[in-house]
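Engineer: The data blocks that follow each hold one structure.
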Structure P
Amino acid sequence: MSDENNSEKTAEQWFEEGLQAGRIGDNRTSMEAYKKAVELDPDHFRAQFNLGIRYGKIPMNVQAAKCFKEAIRIKPEDAMAHYSLAVVSNLIGETDNAFHHYAEALRINPKFGKAHSNLAMVHYSLKRGLETVHHLLKAVEIFEELGDTRMSDNAKDLIKECCREFKLTEEECKTLPS
C-alpha cells in the first residue's frame, strides 16, 4: 500500500483494519491501525476502547488506562469501558480508581456479574470481608441467572473460603451497612 492510499482512509476504515489485524493475532498492526483511527477522529469510541484492550494484552496497563479514560470521556455511560478501566487501574495500583469505576460499571449495569466478582477481589485484597462476600453473593446470583455454572461455582467456593477466613455468614453479608 502506498502512503497516498493510507492517508485517504477514514477513521472507520482504520478501525476496521485494526479489527481484522486483531482477529488474526497481529497486535502491532492492530494497534497502529487503531492509533491512526484515533488520530483522524479522537472521538472514535470503539478505536479508543479497542486500543486500550490491545495495550492491556501486551501488557502496557498505564497506556491502556489512558485509552479507557478517553473512551469514557466519549461515552460516559458505557459499563464495559468503566469495567475495563477498573481492571487496569487495579493492576497498576490505583485502587481508589478501580473502586470508582467498578461502582460506575455497576451503576450503569447492576447485572454485571464480572464487575461484582472483580470488585469482591479488590475488597479482598484490602481484607474487607463483608464487602468481599457481599459482591460474591451478587455475582453468584447473576451468574446463575445467566446459566454460567463455572463462574457461579467458583464464586460459591470463594464465598465459603471468605466466610471461614473472616468469620462471617452469608446472611450477614447480603446487605451492606449504609
Structure Q
Amino acid sequence: MNQEKLQERLLTAADSAKDAGEVIRLLQQGADVHGTDSFGLTPLMRAALFNSSANVIKALVDAGADVFEREPQYKSTALQLAANHNPSPDIIDALVEAGSDVHDVNYLGENALIMAVNSGNETKVISALIRAGSDVNARDYQDRSALDYARMSRRRYVVKILKAAGAR
C-alpha cells in the first residue's frame, strides 16, 4: 500500500476505530502519527474530535502523537477539540492522562472548559474537565467565562456545576 493510502486509512481509523488494533497495525505498517489531513488535523486531533475510544487516543500517544500540537485555524489542541465536539468524558480523561494542559488556551483565549460549555457539549465532559483541574474562572478574548456562556445558553445545571466548582 502506498504511503498516501496508508495515511488516509490511519486518519479514517482515528475517526472511527472501536479499538486500538487497527490504528496500531497501520502505524506498524508505516503510517505517520504526525501526518495531517487537508485541514491540518493530525490523527490524534481527529480521534479527539470524533472517536469515543480512549484506547485509540492512548495508542496514538504511545506512538508519539504530540498532545500540544495545534490545528492551524484556531490553534486549538486535541484536548480543546475534544472539549468542543466529543461527547465522551473518557477522551478528556485519556488526553489529560497523556499530559494535555487543561489551562492551555487557543488563539481566542478559550480553554477547554470554555469551549465545552460554549459548544453545548455534554455535562459529563464539563465535569471531567473540572475534575481535571480546569480553571472555572478563566476568561476568553471577549472577557467571558464558562459561567457566562452557561448563563447565556440557559444551561441551569451547568451553571450549578460551575458554581459548585467555585465559578463566580
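What follows draws every value from the coordinates through simple rules; no lab data is involved. All values derive from a computational prediction rather than experimental measurement. Cβ atoms are built from the backbone, for glycine too; each structure is taken alone.
Engineer: Comparing volume of the Cα convex hull per residue in Å³ across P, Q, which structure shows the greatest value?
Structural biologist: On the way: P: 124; Q: 90.
Once volume of the Cα convex hull per residue in Å³ is tallied for P, Q, the winner is P.
Engineer: Determine which structure produced the value 2.1 for distance in nm of label points 7 Å out along Cα→Cβ at positions 15 and 31, calculated from the coordinates; the candidates are P, Q.
Structural biologist: Numbers: P: 2.1; Q: 1.2.
Considering all the candidates, the number was obtained from P.
Engineer: Thinking only about relative contact order in percent (Cα under 8 Å, 6 or more apart), which of P, Q has the largest value? Let's see the in-between values first.
Structural biologist: Numbers: P: 11; Q: 15.
Answer by largest value of relative contact order in percent (Cα under 8 Å, 6 or more apart): Q.
Engineer: Let me ask you something else. One of P, Q was used to calculate helix-only ellipticity at 222 nm (-39500 (n - 2.57) for each DSSP H run of 4 or more, over all residues; to 500), giving -24500; which? If you can, show how the numbers build up before the last one.
Structural biologist: Details: P: -24500; Q: -15000.
Computed on structure P.
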